[in-house]
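Each structure below is given as structure tokens.
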Structure 1
Amino acid sequence: MGGISVFLSLIVAMTGIFELFYFVPEPDQAALSIQVIAYHVPYGWLVRNIHYWAAQLLVITVILHLIRVVFTGAYRPPRDFNYQLGLLLLVVVLLFDFTGYVLRWDQGIHWALVTGTNLLRTIPLIGSSLYLIVVGGDQPGPSTLVRFYAWHIFGLTIIFSFFTIWHLFRVRRDGGIATPPPHQRRNNSRITRYELARREFLTVIVGSAILLAFANLLPAPISPPLSDSNITTEIARAPWFFLWIQQLLKYGNPFLLGICVPTVVLLIFSTLPYLFPLPLPEELGSWFPKHNRLAQLCVFGLLIIICTLAILAIQPSPP
């Protein structure tokens, strides 16, 4: 999953560069420029669809990579620091998708633009200042789009590139894929570099085929342009990876449920190597090691809760 995530990151970067030639980060032009890419630029629809689906699949593969690390106990020291880098990269990937979602600037981004940014205002003491920094005013406007564009193209790209390189370096520094110590391995044989390259190449081919299938069969969302008259707080759907937060907000205080709960979930994942029993060295690399079952159960429970909330969020409201 780590290798696939790197591959998808490169695809997102390359297709994003092509889109930059036509995208206009101005409120009255952004949605129209996306329509130009989708309907008028030769193969623009394909580039945009690949960009969109590569970004969505990147979120999925990074999450699956995190789950794999937990369920194989691969966060055991000295890999605990790299585990924290991976969590940071997950947050950056989510912000990448969130800012890219807003750049559409059409009627499908209501939740991200209004509810998502208004959550910042609920933070005590610094909420109003954070909102002003992110949105650029008392309400979403032209400066909001420019700020999200700058973060999406420059700020988050620099952060993501830096920590991805550091993360990959740490994989090598910590001894590669998590395995038992040499004297405790049942089999000390290793695949050749040729076999590794062959497997990676086949993975890229299969991943490319899946990506092209999604791009051809499922077009990226596109809606009418957003205008000042239709920026409202009406019920709208969040990006799929934040649907569980949207559902939580229906149950009470926005700060507690929209800010504190996601923060606690992230802290739980971050403290797994320190608060829960660690797998034994000889258990590394095997699925569901016996000695970190408590951490596995904790993560499994969180995943069930998050998925249940997301499913509830997409259910139609009763008449």
Structure 2
Amino acid sequence: MGTTYSLLLYTSDAERAGELSDEVWDEVDRIEDLLSNYRETSELSRINRLAADAPVTTDPETFRFLTEAQRWSRASDGAFDITVGKLMRAWGFFRSSGHIPSDAELATVRQETGWEKMSLDPADRSVRFLSHGLELDPGGIGKGFAIDAAATILRREGVRAALLSAGSSTLYAIGAPPHRKGWRVLVPDPLQENPPLSVIFLRDESVSSANCTEKNFTLNGHVYCHIMDPATLRPVEGMLRVSVIHPNATASDALSNVLFVKRPAESLQILEQNAPQSRAIIVSGDSAHPICTTFRWTAKLSQRCSATQRSGTATLSRSGEAK
């Protein structure tokens, strides 16, 4: 899935740890075989090839994945959109090193994207594209879906303490290490300075983060982010970092992308209406004038991102003092 997965776990002996690890990696590989848009043999690639010509009946798991993706598209008014495959290609984020598309290219892409153009029929688990050229890209939710599947394996095997990570952008904690209240996870400062924005302790929940530091390209001194705004068909601007805690990794993965695309005030409304059990920290603005917005964030915040309200904002200075 274009990232590195890792697993930390406590169990009785090294042999058992190896067996559990093999099961987890087999499960991640199985999910990638279903959802990868880099593999022509995957179920998602089959849907991309055929669904514009006729309904494609898929397996229950892939249908559940697509249903979950569409749910977050609906909840976010399209800020999350799994149909952005052609948009990612147009900007050079699929097997390429970056490209700025022309207005004509984007006009074509406009006709080939849109979550409303994917029709799902639960009666026969079928997928139908209502427009030719549509291409699904699982990048904003697939890692979380794989992490949830792997966590299910570990719980079934009786593991009581484990931490799963997909490239550090999505993590899921089962239980806690012995004599600890949870798995200690740092939320980095988006300006890559110390100290971290916050230190959280995860227990039976997930945290997902979105930022532009790991995947972008620079042209004429301007940095273009890999996270797209489906409304403008352009990379998101004015956002530095989002981290979302949720009991479900699929949801936290999708929500981190939603909150990165939306403005902070809109994000708070989406969380309140669709994920009130979440906790989130949003850093917007730019490196000179970052702004922190929190939603039910209970962990202590650094001076750079101190907030006085349960849900609110604080303007940050470069020195890290809230204004």
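Details
- Taking mean count of other Cβ atoms within 10 Å over residues 134-141 as the criterion, the highest value among 1, 2 goes to 2.
- When FRET efficiency 1/(1 + (r/R0)^6) of positions 54 and 70 (r between Cβ atoms, R0 = 30 Å, to 0.05) is calculated for each of structures 1, 2, structure 2 gives the greatest result.
- At a computed 156 (volume of the Cα convex hull per residue in Å³), which of 1, 2: 1
- Entry that produces -19000 once helix-only ellipticity at 222 nm (-39500 (n - 2.57) for each DSSP H run of 4 or more, over all residues; to 500) is calculated, selected from 1, 2: 1
- Answer label among 1, 2 for the case where FRET efficiency 1/(1 + (r/R0)^6) of positions 238 and 286 (r between Cβ atoms, R0 = 35 Å, to 0.05), calculated from the coordinates, equals 0.40: 1
- Of the structures 1, 2, the one that 25.5 was derived from, the read-out being mean count of other Cβ atoms within 10 Å over residues 78-85: 2
- Given 15.3 for Kirkwood radius over Cα pairs in Å, for residues 150-261 alone, calculated: source structure among 1, 2: 2
- Label whose coordinates, when relative contact order in percent (Cα under 8 Å, 6 or more apart) is calculated, return 27 (choices 1, 2): 1
Every number here is computed from the coordinates shown, using simple stated rules; none is lab data. Every value quoted in this text rests on a predicted model; they were computed, and no experiment measured them. Cβ atoms are built from the backbone, for glycine too; each structure is taken alone.
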